[in-house]
Structure 1
Amino acid sequence: MNFKISNVMHYISPRELNVDEILKTHCTSLADIKKTMMDAIFVYRNPTKGFQIELHEQLGSVFAKHFRDVGGQSYGGRYSPTMPEKSDVDRTGHPKKIFIEIEFRPNEHKDIVKFLIGYKKQTLELGILLVAINRDSINKDYYTMPEYEKCVQTIEELQSDCPILVMGIDGRWVPA
């Protein structure tokens with residue numbers, strides 16, 4: 001069986017942020033990113049691993065290819081020159097970067113902190129946090145997987161000026 005993303009939700013913080021204006025400077029748009037994810041088919045190759053591990057890797061490749069296709073470099077970049085932590089994917093080629101964190105493990109709070117550090121260090125133009133809308137569609141046995149609504153609630157509580165786009169995905173299993 002293969003996995004196909006069937007729904008993508010998004011939340012923008014701060015609310016007045018024009019995400020498409022930022023993405024436009026990086027030769028893409030929110031609609032293009034959603035379409036790229038929904039057009040992809042994710043293959044479950046190794047049943048000894050939880051599917052969320054393979055989905056994380058394959059989504060990283062999808063994002064990296066998307067940003068290369070629109071003329072940018074893409075790889076895990078550093079939020080700060082003094083920190084060893086890197087993003088899963090970033091879009092370089094501008095003074096500030098788009099940092100992407102794909103999170104199916106219970107580390108979403110760490111990712112948000114990394115976004116805040118990148119914002120303070122003026123390396124981040126936009127942080128994109130990609131999580132499950134409903135963990136059951138990805139791996140019903142993995143109870144600690146972060147979900148969209150909880151991530152949105154956390155970011156709302158922060159009331160930060162840091163530009164963050166939370167994207168939630170849901171999907172379905174389709175025949176190979």
Structure 2
Amino acid sequence: MFADIKPAEVFSTLASVGSLAVTGYFWLVRMRGERPRLKTHFVGLVKVDSARSFESSWDPVVVLRIAVLNLSTLPNVILGARGWVRLADGSWAAADAKIGGGADAFNVAPQVAEFRELTLELPSVALPAGVSAEALEGMSWREALEPALGGSIALRIELLALDGKTFTDEFTVPARAA
């Protein structure tokens with residue numbers, strides 16, 4: 001039975017199977033690399049501000065510096081962003097998000113990072129409990145926001161891309177040094 005098999009035919013068959021396996025592997029790897037993959041990284045806190053003075057509640061505005069990383073081998077377009085802030089009770093409240101640094105929509109080249117400012121207008125936040133009005137007047141907006149949220153500022157950012165794809169990341173703004 002095996003006497004009729006020629007070494008050239010065995011080599012040819014093995015080469016074909018090997019070529020098929022290598023082609024399939026590279027096709028799958030390339031397909032994975034071409035899938036849209038965006039990641040948002042916190043770079044720094046630019047400022048915490050408010051459009052109005054302290055009352056029973058106030059509307060904080062948080063401006064962040066973020067890096068939008070395109071981990072794909074193809075370019076990607078960011079059409080906008082949505083944001084949320086974690087409140088003191090652990091729930092998430094929607095915040096109006098706007099990406100700065102030019103147009104709202106922008107292109108991210110393959111395997112690079114775009115650095116942008118992201119402005120989040122948070123929903124009305126209650127004043128921190130146990131803080132007097134005199135103490136509030138001496139605080140920065142950030143000093144007032146952290147205890148009002150129950151600790152560090154925790155944010156969820158969702159980038160909106162083409163074809164309705166979304167990419168969501170969460171991060172915490174590091175606590176202010178005492």
Structure 3
Amino acid sequence: MTFIDEILAESEKASAERRLEMNRMQADHTLKAVSIIDRIDSKMADVNKLADDEIQLIEQYRSNELARLEKQRSWLLFGLETFARSTGEKTLRLVHGVLRLRKGRDKVAIVSIETFLPAGLKLGLMRTIPETQTPDNSAILEYIKRTGEIPPGTEFIPAGTRFSYSTNGDKEDETE
């Protein structure tokens with residue numbers, strides 16, 4: 001081996017040792033970065049948990065406040081509706097708004113189509129559309145009003161009176 005070959009061999013050996021040392025340092029830096037990432041992940045989890053807890057508190061507050069306000073609203077509307085019904089008038093014009101009572105329409109509901117079908121066909125309370133027959137609610141309602149008899153399989157739902165109010169400058173609100 002010549003002097004130059006020895007110097008080249010030593011240079012390669014030194015270069016390999018430096019590469020190994022660089023790889024060792026790079027691995028150490030990467031390991032340190034991974035430990036930082038773990039800490040960041042842990043902090044992110046803490047932030048998410050805190051945010052979830054805060055959201056839960058806010059939702060609970062919102063629910064409680066809305067329930068409290070709805071209770072106040074219901075109490076006020078109950079008083080207004082009771083007063084309006086006690087007067088016997090349909091419309092009350094007051095300084096700050098109007099109270100109204102309106103009678104709704106009677107309704108009929110088919111509770112059992114199997115029970116109603118024979119009686120409905122016999123009494124002519126069915127609407128025939130080619131290839132299908134369906135109950136005719138308006139005919140059933142008229143039949144009940146005319147005869148006072150409720151066909152089997154139906155339920156008569158009498159009209160309710162709706163209460164509504166409006167304040168000066170607001171749109172009308174309704175409650176039942």
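Derivation of every value follows stated rules applied to the coordinates shown; laboratory data play no part. Here the structure is a predicted model, which is why all the values come from computation and not from measurement.
Figures for the structure shown
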| read-out | value |
| --- | --- |
| Source structure (of 1, 2, 3) for volume of the Cα convex hull per residue in Å³, for residues 8-47 alone, computed value 57 | 2 |
| helix-only ellipticity at 222 nm (-39500 (n - 2.57) for each DSSP H run of 4 or more, over all residues; to 500) derived as -7500 - corresponding label from 1, 2, 3 | 2 |
| With Kirkwood radius over Cα pairs in Å derived as 19.5, matching label from 1, 2, 3 | 2 |
| Percent of Cα pairs over 22 Å apart, for residues 64-167 alone derived as 54 - corresponding label from 1, 2, 3 | 3 |
| Answer label among 1, 2, 3 for the case where P(r) over Cα pairs in 5 Å bins from 0, in percent, for residues 112-159 alone, calculated from the coordinates, equals 4, 15, 25, 20, 13, 9, 6, 4, 2, 0 | 2 |
| When relative contact order in percent (Cα under 8 Å, 6 or more apart) is computed for each of 1, 2, 3, the largest belongs to | 1 |
